[in-house]
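Once you scroll down, you'll see the structures, which are given as C-alpha cells.
None of the figures in this text is laboratory data; all of them are computed from the coordinates on show. Values in this document were obtained by computation on a predicted structure and should not be read as measured data. Cβ atoms are built from the backbone, for glycine too; each structure is taken alone.
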Structure I
Amino acid sequence: MTLHWTHQASDGRARAGVLHAAHGEVETPVFMPVGTAGTVKGMTADGVRSTGARIVLGNTYHLMLRPGAERVARLGGLHKMMDWHGPILTDSGGFQVMSLSGLRKMDEDGVTFASHVDGSKHRVTPERSIEIQHLLGSDITMCFDECTPFPATHEEAARSMRLSMRWAARSRTAFTPREGYGLFGIVQGSTYPDLRAESVAALTAIGFEGYAIGGLAVGEGQEAMFATLDVTTPLLPQTHARYLMGVGKPDDLLGAVRRGVDMFDCVIPTRSGRMGRAYTSRGPLNLRNAKHAEDLRPLDPDCDCPACRNHSRAYIHHLLKCDEMLGPILLSWHNIHYYQALMRRMRHAIQQGRFEDEAARIEADWSRPE
C-alpha cells in the first residue's frame, strides 16, 4: 500500500491520526524538524530522536546543489547519509526558487536559476524535482509548485496557482508509486477563498496521498493565515493528511491544529536557538538578556531535555555571551523537544475529547509571568 494516513480521533476540527510510511509510522498532529542540507542544524540524529521526533524534512533545492541528488543516491540515499531511520519529507524547492527572485527565470515548463552558492545555472521542472526527490529516497515527495509571494493581486495569485496546478498534474505523472511512499499536492491561491477552493478542486481531481497548504507564513500575518485555513481545510479530504508548510511559532501550531491541520515544519526552533531564544511552557525567553546572568532556574521547569535537566539559564547565557557553540546547540535541542512535547500534549487532548480545555491551559500558561 502507498503511504497513507488513518484517522484516530477528532475533537471539533482538531484531528489525531497515524501516518503510515515506508520508514515507519508517525502519530499526528506532528511537527517535523527541518534538516535543510541533510542535518538538523546543531543536532545529531540521535539528539533529534531523543526529542521524540519521528519524521524530519529535507530540502530539495539545497541538496541538489550540495552534494547533488545523484551523489546522495550513490551514498545510499538521504536516510543512510544522515543516519535517520524514520520517514523523511522533502520539499520540492518551489519556495527557495521563489525567494531567488532576481536569480531565476520562470516559464510554463519550469524554472532556470543561478545557484546562490557559486552562480552556476540549473534547470528544474516538475519532472526533475520529482526525480531529485526520488534519488534522495524521500518517503513523502512534494509536487513542484510556485509559492505565490505576498502580497499578490487576485490576478497574480490566480495565474500563479493555475501554473502550480498544471505542474501538480505533471508531478503526479512523473512520480513512481511504491510501497510506503507518497506524493502530496500543494494548495495555493494566496489569501483568496475562491482561488483556494479552485486549487483544492484541481488537486483532488488529480488525486494525491496527502495535501499540503502552501503560500502561507510569507508575510500575511497570523489572522489572515487562520482565515485562509478556515476556508481551506474543510474542503480537503477527511481521509488524507493535511500539511501546513513552513509554520510556525507555538501559537501558530495551536491555532492550525484547532483548524484541522495534521503536519507542520519550520526552521524557527533551531534558528531561534542559534539566536539565543527559547520557547517554553511559560512563553519565549531571550537568553542573551542580562537578567539571566545569575538565574539558576532551568529554561523550563516542565521540560526534561538535557538543557533543562543539566544546566541553568545563567550557564546558557554565559555560553551565548562567549560565543560557545554549546549554547545554540542546547537551545536548539530544547526548542525541538518543547515543540514535540507541545504536539504530544495536543494529540492526547484530541484523543481524550478535551482539546479546547487543554488549549486554554496552554495559552494561559504562555501569558503567566515566568
Structure II
Amino acid sequence: MFKLSNVKRWLVAGVASLALAATAHAQDKVYKLKLAETWPSNFPVFGDAPRNMAAMAEKMSGGRLQITIDSRNKHKAPLGVFDMVRAGQYDMGHSASYYWKGKVPATLFFTTMPFGMTAPEQYSWFYYGGGMDLMQEVYGKYNLMSFPGGNTGVQMGGWFQKEIKSVEDLKGLKMRIPGFAGEVIAELGAKPTNIPPGELYTALERRTIDALEWVGPSLDLRMGFHKIAPYYYTGWHEPATELQFLINKRSWDKLPEDLQEILRVSMRAAAYEMYIHSYHESSENLAVIKTQYPNVEIKTFPSEVIESMRKVNNDLLEKYSANDELAKKILDSQATYLEKVRKWTEISDKAYLNSIAQ
C-alpha cells in the first residue's frame, strides 16, 4: 500500500486546509511581520522571492498575515540581516546563509559547497536527507529558524579582467567571492573579499577588485559586468546556491498554528518559483550575451586550476571536520547523501544529455 512521506503528508494536509482556515479566521486578529532583505529595492529574481512569499501568505491567510519588506536601501545593513533578525529588530530576513560564516562558521554549509550537490540534489538533502534538521540545530542556538529561500542553480565562475591560464594567475588576484570558495582560492594565493550587491559594479570598474562572481546570466547581464570584464568563466564553486528565509523564533511562536503552516507553504513555494525563474532568465540572457556581446569570452578554467581547487577544497573540508564536531556532522551528512544521489543524477540527467549529444 502506498504510504505518504512525512513531507508529502504535511504538504497535502497543509495546502488542503489553507482555504478553510483563511475563511474561518477572516475576521480574526491580523499579524504583521517585518522582513529585512540583503538586496536593493526592486532587485530582480532575488528580491522577487520574499515578495512572492509575502503575497501568497497574505492571500492564503485571508489577510490575517501581512509581511512588509525593507530592502538594504532602507535598513542600510545588507550584511546585517542575521543580527537584526536575531535581535528582534525584524521578524524575518531574506539573505544567504554563507554570509554569516564569520559569526557562526557552521552556517556556511547551507548555501552551497564547491564541487557539491546540484539544486535538485540539495533540495532532496534538505527535505528528505536530514538537512533541515541540521540547519535548525545550527540556527536554533541563536533564537532563529532558517528555511530554503530560493535557488540560482549552478552559478558561473565569475567575470575576470584577465584570462586565467594557470594557478599562478590566481596569486594576488583580488576577487569578490563569498563562502567556502573564498577560502579555497585564498589558499591558492588569491585575495577574496565580500562586497554587497549594490557595490559590485563600481568596485570592478574602479579596479578595487580584479574579478568577481555574482550569479549567472539571470542577473549578471543586468549588472553590466560584461562592459568591464570580458572573460566569463563557468562554475565550480556554487553548484546550488540556496538563499534563505530567516525567522526570529519568538516572532514565529506568536503566530497561530495555521499561520505557521501558511508561512511554511509560502516560503517553500516562493523558493521553487525563484529557482525556475532564475533558470529561465539565465537561458534568456545567455542568448543575449552570445548575440549582442560577442566580445565576451565564455571560458572554462583549465583542468590544472580545477584540480588544484578541488585538492584545496578537500583539504579544507578535512580541517573543518577535524576542528568542529558540528561541522563534521553536517559535512558527513552532505557527503553521504551526495554519494548516493549523484549515482541517480549520473544515470538520469547526465546519461540523457550524453546520449542525445552523440
Structure III
Amino acid sequence: MDTKLGRLISGSYSTSTTITAPPSGSLQNEREKQKTVPLYLEEDIRPEMKEDIHDPSYQDEEGPLPKLEYVWRNIILMALLHLGALYGIILIPSCKVYTWIFAILCYYGSGLGITAGAHRLWSHRSYKARLPLRLFLILANTMAFQNDVYEWSRDHRAHHKFTETNADPHNSRRGFFFSHVGWLLVRKHPAVKEKGSKLDMSDLEADKLVMFQRKYYVPSILLMCFILPTLVPWYYWGETFVNSLYVSAFLRYAVVLNCTWLVNSAAHIYGYRPYDKNIEPRENVLVSVGAVGEGFHNYHHVFPYDYSASEYRWYVNFTTFFIDCMAALGLAYDRKKVSKAAVLARIKRTGDRSLKSS
C-alpha cells in the first residue's frame, strides 16, 4: 500500500512476534521427531498458554448421548429476537440513511468486540492491548451480547482443546443446527462442564476489566445492546422509535449473532483444509466476510496463537486490519504471527493440497 497510513501500518509489523518452523535436520531425525513430538506442540511458542491447544489424547466415552434438556427461556427469547429481526428487515426501506449507517457501525463495532476482543485478545492472547483499546473492546463486546468475555473465552478454549468431541460446547459432529444455535438452546453436555471447569482461566480471573464486565453483565447488555442502539437514532436524527428498536437493535444484533455462529457451523462443514486435512475446521471466505475475518478456520485451529487468524493478514479480514491500525497508533503490540516457513512445512505435512500458500 502506497498511502501514508499503509506504510505506517505495514511498518508496524516489525513489532510482531514471529513463530518459526523448528530447525531441520536429517530426514531420519525429522521422522523420529514426528514420532516423539505431538503435532499440536511442534510450532507453539507460548509456554504460558496451552489451554487453547488441541488435546488429541481426549476421547469421548462410549455410549449414547444424554437426553436433551431444553432451555425454554433461551428458545423463547431467541425466537422472539429473530421474529423482531424479520420485522426489522421489512422496516429497512422506511429508515433514514443515518439509521442504516449507524446500524452498520454498530454491527462492525460489536463484531470487533467478539473477534478482536473476546476471541483474539482474551481467548488466545495472540496480541496485547493497552487500556484505551481494552476499554473499547469490552464495551463493544458487551454490545455484541454473546455471554461475558470470561464465559465466552472458557467455552472457546474448550472448543479448541476438545474440538469435535462431547467436551466441545458446539460440537459440529452433532449437526449444523446444533453447532450453529442449538447448543445454546439445550443444557450443556456433562463433558463440557467437566472439562471446562478444569481449564486454567487464571489470566482472565486476574483481569479486572474482564471481571468487572462479568459482575455487571446483565445491566450492561441492556444498556449497550438494546437501549443505546435504540435511543441514539430516535433522539439525534428523529428516527421513529419502532425503526430504531427493530433495525438498529434487534436486526443488527441477530445478524451479528448468526455471522458469529457460522464460524462454528458452516466453517466446520464447508470449505477447504489446506493446513490440516485431519481436522474438521475449514477455510470459508464467505463466513469471513460476515464474521469480519474469522472464516479461515482450518488455519486458525492449526495456529490458534496467530493474531491474524489467517495466513493472509488483510485479505477478507477486517479484524486484522483493525488490530494493525491499533498497533500503528501504539494501542496494540506483541502481535504473534506464524512464519512462512512454519506454514509451508505444515501444508506439506498435513494439508489437503487444495491451495498453495502465497
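Consider the structures I, II, III: one of them gives 20.8, 66 for Rg and Dmax of the Cα atoms in Å as calculated from the coordinates. Say which.
On the way: I: 20.2, 60; II: 20.8, 66; III: 20.9, 73.
Among I, II, III, the structure yielding 20.8, 66 for Rg and Dmax of the Cα atoms in Å is II.
Looking at distance in nm of label points 7 Å out along Cα→Cβ at positions 264 and 296, point out which structure of I, II, III has the largest value. Comparing I, II, III by distance in nm of label points 7 Å out along Cα→Cβ at positions 264 and 296, the maximum is at II. Among candidates I, II, III, the computation of semi-axes √(5λ) of the Cα gyration tensor in Å, for residues 144-279 alone that gave 32, 21, 12 used structure III.
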